[in-house]
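A.B. asks: Listed below are the structures to be examined.
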Structure I
Amino acid sequence: MPLRLYNSASRRKEVFKPIENGRVGIYVCGVTVYDLCHIGHARSAVVFDVLVRYLRARGYGVTYVRNFTDVDDKIIERSKRTGVDTATIAERYINAFYEDMRALGVLDADVEPRATEHIDDIIDMMRRLAEKGVAYAVGDTVYFSVEKFDGYGQLSGRRLEEMVAGARIGIDEKKRHPMDFVLWKGAKPGEPKWESPWGEGRPGWHIECSAMSCRYLGENFDIHGGGRDLIFPHHENERAQAMAANGVNFANYWVHNGFVTVESEKMSKSLGNFITIKDALELYHPQELRLFLLSKHYRSPLDFSPAALAGARSGLIRIYRTLQRLEETVGPYRGSTKGRMAPFLARSDGDNLKNHFVRVMDDDLSTAGGLGLLFEKVREINRCLDSSLPRKDTRAQLMKERSDLLDCGKVLGLLEEEPSKFFEEIIETPPELDAEEIEGMVQERNTARIARDWTRADAIREELFKRGVILEDAPGGTKWRLKLEGSAKSLEEEGD
């Protein structure tokens, strides 16, 4: 069946039909480089990495564009606080982003533009908006007039009247309408600035993505992606700017991934559960994190918890043990190495893993379904290995099934390690992360408390704390969580 993707604009699944036969253009909003990336960023990056891998595996030529916002209020605020110039801060966190992404097996995008390198493109789009009467200047600041664009609110499903009624912020008296947004900010002392027809200043957040996506993919392209939190106002405003400036549809499909929570709570620095990718990589193998991030459908909420990561680890160990057994039985695998996808899936036929994998992935990129098929195949392989010493014909079949397993794993960015290397790395993971052992110690402590053996109960709490586990006693029982806060300092705090 054809690939179907959920389109946030239509709020339904649609058959994917690229503008150009066999070619796909994808733009995904990247990060604002003022701090380290967190696991929410990791989910978005991994989801769209898999989408790109899958499209290439299905035989499409893909141009993947992912930007960096390297001029922004948050970067400027950090610069003022630390005394480090904005360009240095941006470069530092771009490098940190690459380090995180490569650890997680996320491939580089084909084009990775920075806002500061596309000021001319941004100004050109603003000029067209001004000529059409959709943009207006108040002094050296330029605004987009939402009332001049009839389709404003269609992406997010909001009516302009409701937005105004629900607004909780004060109305900027410079604006003609309370929902108008900034295209160009007039220069302030000490801030980065560029020349423009409206005076010195810098671009607003939304205009950069409209300008850069059209610069590299054309005025109308296939897929625009990002986190669900970007639908409004960022993507709504992007869409409005581009369509008003160019007079054509912007992106045909809008794809958004769901949120990540921590122990069922929204991730927040104030709650002490804000987890950077570097924090997580200190505690978990990168493949564990990647499998966890793909374990639910990309549009569903995903809860980060020790139990979920323990499940991911257990599953990976099971697969790699099977690959190790296969090496001992049919010999080492001599297939493709890490890198970009070869178009193998489009040519698969018959009742095999690849065909089933295509079927579930074609249904709105169901990575959870794809993982389920991989585990099912592993069980079949183990049953075959357990039955008897494989015959010659069985050995050939096992070699084919291993090749299919690894090819499908590669689409997900998994199983690209040599089994021996994986086990060397996974063993180094601290023992305190064994969820089953922690649960046992928590139960032992509960028993000691019931027996009023406070000395033993306190000793268990202290031992768990030393191993990075915090206990929280509540009327409903004792909960535990990993002591993650502060484990990875920001690069700014580490010194210049």
Structure II
Amino acid sequence: MPPIRRCPACDTVARAETCEVCGAVLRGHEVAAPAPRTLVSLALDLLRVDLREHLSLLAFLAKWAVLGSVVGVLAGASSAVFLYGLMLVSDARAAEPGLLFALPLGGLVIGWAYHRFGGRSSAGNNLILDEIHGIGRHMDRPGRVPFRLAPLVLVGTWVTHLFGGSAGREGTAIQLSASLSDAFARLVRIEADDRRLLLVAAVSGGFASVFGVPLAGFVFGLEVRSVGRIRYDAIVPALTAAVVGHLVVEAIGLPHDVTPAYELAATGFDGGVLARVALAGVVFGAVSLLFSELVDGVRRTFAVLVPSAPLRPFVGGALVVVLTLVIGSTDYLGLSLGLIDDALTGADLLWFAFALKLLFTAVTLGSGFQGGEVTPLFVIGATLGAALAGPLGLDTGVLASVGFVAVFAAATNTPLACVVMGLELFGVGALGEIAVGCVTAYVVSAHRGIYGAQRIDTAKHPRRNELTGRVLRDLGAERRFRRRRRR
């Protein structure tokens, strides 16, 4: 039998002396006869299966499912401790309204603790995003999320809510989860790249466990890193941490208290309704931009007018007390969950309730108190939606629900996570309205947000591609510099 030859030009295998495809001479290009094939090898070739690739993927899946579960347990346990303490201090403040007058002293304690022991911890969620992007790394060692961040933010948030500061809780849960997860990564000597994925999972686990929205928390951790891009490198640990963290809090039996039991009825896709929701989305985006800029502006103003860092929350606490006395209502202190209930159920509200909550929160957080921005954003969005429902001729509950997630979507640049959150909290009845509201608000908010460490991966306008790779806080500093030069 003639030997087997391989064409050097087109790689055709034949037993002839010339290639039937390209006519090249094959003499001198003999190859060894293939070994006998088994039925298994023939089947694998037929199906194009690479066993080594699939085994490595299964090992990858198992590794990150285990690590994501560890992060989820840490996130869920820390969120449970935080939620339990938050419940106690909130009940104590409700039972003793006079605690409000100690808010300046509570602020002084928080300011001193962060000034004395905080270090990089004062950056909060932005510190975590910097570590995920690798900005926190030094030439000779990787950066780290300080372990002291956990007790500082935990006690600081409890003190803020005990005395009536207007703040949220997502920042505390995420920072607790990230601090504990990073300590675990150092303990078991996880390499730097894997450590970054654990931090993404920690963000997902913290968000999911504190709000009871595992799917939204999963997407939020992947989406919040960069504006305009979701990276899938952490998809397994992020999902695992979000689900496990949520299950841990559920197993302990602590309530999340995000919204009342409120599910929207099916509304269908009505073009006229969606157009009016889009108009509301423009307002939601503008108010989220105002929130981001006002909190940052108050923070910079306090830094100039009150040079002593420990005194800033003392002064801010005094301003919150004065605002409360002037307005004559305590509705805007703490989480203000009652305002969400009223907005969703159509109860009577001041049409400018959203502006008051925005002002109280900006003074509280901008002066140095601890807590998150997300729950106040929920309140601002829901009350703003309720105020806009009448003029736009829309159902109050529907537009309050859209505002609940849309203002948050714009302020954090996470529209997909917020659509998922809307579905988890309010059902699929108003899917069209929720999606339109979140996307419109996200675009209108421009390249701003409450997380200055976010990087722009895809600009919101195709003619602004020069912004790719930029960090939001750097853009803000450049805008302020240009305004000063024009003066």
Structure III
Amino acid sequence: MSFVMLFVIGLIVSAITIHLAITLAHRFNVVDQPGGHKLHKSSTPFVGGVGVFSALLCALFLLDQQQLFPASHWSALTLGSLLIFLTGFADDVWRLSFKFRFVIQAVAALLMAFWAGVVLLDLGALAWGLPLQLGMLSIPFTIFATIGVINALNMIDGIDGLSGTLSLVSLFLISLVALSTESQAYLILLVVLIGGVVGFLYYNLRYPTNRTARVFLGDNGSMLLGFLFAWILIDLSQGEQRAMSPVLALWFFSVPLMDTVVVMLRRMWLGKSPFHPDRHHLHHLFIRAGFRIQETVYAIALLHFLFGFAGLTWARAGASDVVMLAAFLAAFIVYFYLIQRPWRFVPVLRRIHAVLGLPSPDTKGVFIGHCSVQGAALLIESLTEQMKTSDDYQLAVYKTTREGSKDSSVYAVIELLTEDNDAAAEDAKKLVNTLKKRLQGRMGIRVRQFRVRSNPNDRRTGSKETGKERRVSDRRSKHSKILIHTAHGFSQPDAIIA
């Protein structure tokens, strides 16, 4: 069976299963409610893992039919995955304690180790070119690694599409290794899972026709994918005929691993529980800097891919495990330094955001200013002509006089009246580009996005924890302003107010 067919099977099964699960979830109120540290604003079913689990069952069925998996592997993987999936689903519904989840995850790791023989026996050629054997520590290390991978993917699952997209990147990179080493059984499993994750992302990822997630991955999905990653990475990185080194496995799971470790260390440094939720993950810093959710997902996914591709390239070039581990630790130190200093990192991200000209989720319209009072009539005429085909805007033109000066100038604000922040941001970006071509440079006019100031994006409010992102004072000089013109929707130009 071709890879395309395997992918399509995983995609269709996942998409159909999730579609049915969404209906049942709403009927039985099995949904994630907004509030607390969560970013979503509406009740959303957390049944994304149902699609991934369905795709997994299809892959296991195909492996059983072709007898490519040892019976012990097939049985242990099926039972372990079912145990993790059900525990994650129960956690989504009833909020289980992390201790109970750890126990179940440890049981799944023991099934993997003792039933299937998937055990972390060594850490790669780190002992003067020889494998660093774990000996009696192999089982504890296997349990620790499995629990760590499961919870790393679970903890980074904070915004629409992020966990699924990072999983997709990791599955793709691992499939390249499986393809090059002709690991047929894992190729089938990986390709079907790629299709299953894509089927989930169809409902979860944000794109023009899907402004917000219709379904979440949930703990049932993130824990399941984490368990599958732990199994696949350990099994492919052990034994005499290993497909990859354990160090390369770190690169393939780099961003979830780094982010989780750094955030947990930060929480402990602040005297909090390492499992206490907060908004200091990498994706939170991107959002604080003005990136929209979909842009944040793409940026972090690109970073994750670059890490994994770099590791794969170095491994193919013959780099030793010691060198690759040293490079990974160096990357981790840089990551740690940036995340621990958001008052420095967030402004850098803001500048990148500005250079790229991306719309912000806080963008509500367009600011046009400043021109002379004599040019106000021409400005109003140009803006009204530009906006005459729109019925969802509010135009306000102000005359302003700075304190201590007799000179006056005019500026305008076009506010787009829509509750869809992404739609407003996209429309504002297009309008800015159009008005720049039409007005920029004429009468000294500047055109930029108009943002609504709020605590997360206004540097004058600063960080509550550190205060290091706070402005001492507003740098803008004081001025008085007078409204001289307003227009709404299809309104014609009003007379300029004296």
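Bear in mind that the values in this text are calculations on the coordinates, not laboratory data. Model, not experiment: these values are computed from the prediction. Cβ atoms are built from the backbone, for glycine too; each structure is taken alone.
A.B. asks: Out of I, II, III, which structure matches -18500 when helix-only ellipticity at 222 nm (-39500 (n - 2.57) for each DSSP H run of 4 or more, over all residues; to 500) is calculated?
C.D. replies: Of the structures listed, the value fits III.
A.B. asks: Out of I, II, III, which one gives 1.00 for FRET efficiency 1/(1 + (r/R0)^6) of positions 19 and 251 (r between Cβ atoms, R0 = 41 Å, to 0.05) as computed from the coordinates? If you can, show how the numbers build up before the last one.
C.D. replies: On the way: I: 1.00; II: 0.05; III: 0.70.
Going through each structure in turn, the value belongs to I.
A.B. asks: OK, next. Can you rank I, II, III by Rg/Rh (Cα atoms, Kirkwood Rh), for residues 211-354 alone and just name the one with the largest value?
C.D. replies: I
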